[in-house]
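Alright, structures below, take your time with them.
Here, each number is a calculation from the coordinates, and none is a lab measurement. As the structure is a computational prediction, the values presented were derived from the model and not from experiment. Cβ atoms are built from the backbone, for glycine too; each structure is taken alone.
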Structure I
Amino acid sequence: MTATHRVPWPHHRRRLERATDYWLSSTRPDGRPHVVPLWGVWQDGRLYFSTDPDSVKGRNLAAEPRAAVHLDGGQDVLVVEGTTARVDDDAVRARVDDAMAAKYLTPDGTAYRLAMDPPNRLWELRPERALAWWEALTGPTFTRWAWTGGPEPQPLPD
């Protein structure tokens, strides 16, 4: 298949950077999927988010770090698959915390800070593959990418 309407990666990177809601899919120990919305920031080619280690997703990610993330909507589809890991680097945590505060407000209008959820820990999704397509033109727009090192992926052949 020859794609004639492929969307370049920078379009999807901007969508990841600007998104307010991300849907994370993890796997329970018995193999059942678990999908939840979450807040996060896309920085340096990774998705950062926080969760309580004792939550379902926290326990799932600790046992099985492979996960997938997709954005809201089904017209301009983007799915990013990768491996998650806890982040304990103070410099990364500070940068992500500032980005979260700039991006999200709590219901009372306060800038969201990671410290507002004391049990939560910072996680990152290290992308390995991505799939994208425009639903109305699935065939000619379907594109796959792979990360081979660095923050930007490389397109995979059809």
Structure II
Amino acid sequence: MTPKTDLSCPCGSHLTLEQCCGRYHQGELAPTPEALMRSRYVAFVLGRSDYLLATWHPSTRPAELAPDPDAEWKSLSIVSAEPPLDTIGYVHFRAFFYERGRVQKGWHVLEEASHFVKEQQRWWYIDGTPSLTRLKPRRNDPCLCGSGRKLKVCCGE
């Protein structure tokens, strides 16, 4: 695996943020449900609640969405991204993060099967079926950020 640099897109594409998800944050429309999901993950990483709300379908969008300062998003893994069926798309992903809060401190994985719809030539996030699991990686396990290094020399506590 190629090590990430500070300019790498957090979605794991190995492109720069500008070449990848950053362009969607600047207004270019995501061409597929997977591209939209990746850009939404990056918005979580960067604390871009405005983008998350702007890409959430009006029928299911919350009134507001506050960033979680205790969640440190580390990596994204696409489990499956079905080719969109005309105006409906699904993406199953896992997002690994470290929670710095007092109660939930530690490593977690958010797994979700997300549902997307295409209206007026634009993909929208509708909803998902999430599950949250607390992880207990060991010091010598591969780091959950995807660097390929051991946890103890990378993102270890």
Item checked: Structure from which 0.4 was derived, distance in nm of label points 7 Å out along Cα→Cβ at positions 79 and 111, options I, II -> II
Check: Given a computed value of -4000 for helix-only ellipticity at 222 nm (-39500 (n - 2.57) for each DSSP H run of 4 or more, over all residues; to 500), which structure among I, II does it belong to?
Finding: II
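Matching task: 26 is the computed value of relative contact order in percent (Cα under 8 Å, 6 or more apart). Pick the structure from I, II. If you can, show how the numbers build up before the last one.
Values: I: 26; II: 19.
Label of the originating structure: I.
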